[in-house]
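Below, each structure is written out as structure tokens.
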Structure 1
Amino acid sequence: MLRSIRYGEADRVLHLYSEDRGRIGAIAKGVRRVRSRLGGRLEPLMRVSLVLHAGRGELCTISSADTVDAHASLRERRAALERASQAADAVLRLLDAGEPNRPAYNLLCRELQLLDEDPGAATRAQALAFRLKLLLAAGFAPELAACASCGERGELSGFSPSAGGVVCPACEAGSFPISAAAHEFMVESLGRPLAQIDRDAPEGALAVVDRALAETLEHHAHVRLRRVA
């Protein structure tokens, strides 16, 4: 579950992301009442199994819910909760279609599981690696192997959001410098599982990666995400 919004006196409107249907909007009627049988099972960042009924409008109605994973431990750690909320918000903003994207779904499930099980996972490096993998799942991953403008595979010293990736000195107009450490972090983050990300990457490199991802999304997906601090 990505987000929950109060609606009326006792209901909630929920933004969900599912394995088979992608983004889903649903309403949980009466869930805020003390005796609701759905109470406590429909909180953001929970993984749940739902029975949904399509209505006349855009929202489905939730008739039953079972908890698959409450991710209770991450809720007890502020840093983990903030990182999990950032991950859910990124999925909410970037993947707004009612079409399945199983790589994105599995990625989010894995990120929440890591944050729940590993107290050391709530790092800036981990969050940026998740975001980079999410861009790949959504079809917006930057070009990192060759110049995004001319295809040159030699010196790649700049990053151009408009071109969609790293660029060589001959194509660097409109780009900003990218360090070898930042480039390496991005390449390795795409090639490694989330649990094997280099969480000790230099802060200067991570700042460049954050800028590269944010500006790529703004230019190509017209989506603005909160920077990863």
Structure 2
Amino acid sequence: MKVLTLNTWGIRGPAQRRPLLLQAIRQINADILLLQEATDPALLEELDYPTRHHTAEGWLAILSRYPDTGHRSVTYSTVSPVEPYRRQALFVHLDVEGTPLWVVNTHLSWKAEDSASRRAQAEELVRLCGSLEGPVLAGGDFNAAPAEPPIRMMREAGFSDLFAALHPEKPGITWDNRNLHIQSHTVRFPDRRIDYLLLRGKELKPARCEVVCDVPAAGGLCPSDHYGVLADLQR
């Protein structure tokens, strides 16, 4: 079972980026997609997945080839003082060929000076996940490096950082200043890993986890300003 998380960067960037994004997602051919900044409904419609859930406020999407047995979205009570919108988490309960699996997609506040909001949102996410039974796969754009509180709290709650578990010596950068899209941003951050797939439970095991969508196409453009994370999970 292949799972991809990717911040799609909405409809921003040059026009030629959209077909690159669509092509990359199709070529990866994941069984489960966790998309952030999914502000382009037409893009989602062009992806052939029978199970599809999308939050219009938090711009989160989960698409799956497996049927779902329930879903809900939660708006965090933590309101960032420097963002004009609310952050959310999207929960979908899947039947993976007889194995129940909760899939959780989120996108935490992004500004450097807003670490308190990120931490509080992560605390809410940990509490919400704590009420879920069975295996849980959480992913998305946490806007936090591996040593920072949001990811540390997820690990303390029993989640394994799949990339770190399989590549303990690699940085796995998903926010890369060599990416031409990032070079156009007015706010700059250091290179770091801020996109994750995190797994709780022993029913599924990671066979592979890689950074993807990190190779520029002709013309030097990547599919998004973020790279994605792809994992292969086995029972």
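Odds and ends about this structure:
- Parent structure of the calculated result -11500, given that helix-only ellipticity at 222 nm (-39500 (n - 2.57) for each DSSP H run of 4 or more, over all residues; to 500) is the read-out and 1, 2 the choices: 1
- Given 0.95 for FRET efficiency 1/(1 + (r/R0)^6) of positions 19 and 83 (r between Cβ atoms, R0 = 35 Å, to 0.05), calculated: source structure among 1, 2: 1
- At a computed -1.26 (log10 I(q)/I(0) by the Debye sum over Cα atoms at q = 0.18 Å⁻¹), which of 1, 2: 1
- Top of 1, 2 by mean projected area of the Cα convex hull in nm², for residues 91-146 alone, largest first: 1
- With relative contact order in percent (Cα under 8 Å, 6 or more apart) derived as 21, matching label from 1, 2: 2
- A value of 2.9 for distance in nm of label points 7 Å out along Cα→Cβ at positions 27 and 115, calculated from one of 1, 2, originates in structure 1.
- Value 0.25, calculated as FRET efficiency 1/(1 + (r/R0)^6) of positions 11 and 99 (r between Cβ atoms, R0 = 30 Å, to 0.05), assigned to which of 1, 2: 2
Where a number appears in this text, it was derived from the coordinates with a stated rule and is not lab data. If you're wondering where the values come from, they're calculated on a predicted model, not measured in any experiment. Cβ atoms are built from the backbone, for glycine too; each structure is taken alone.
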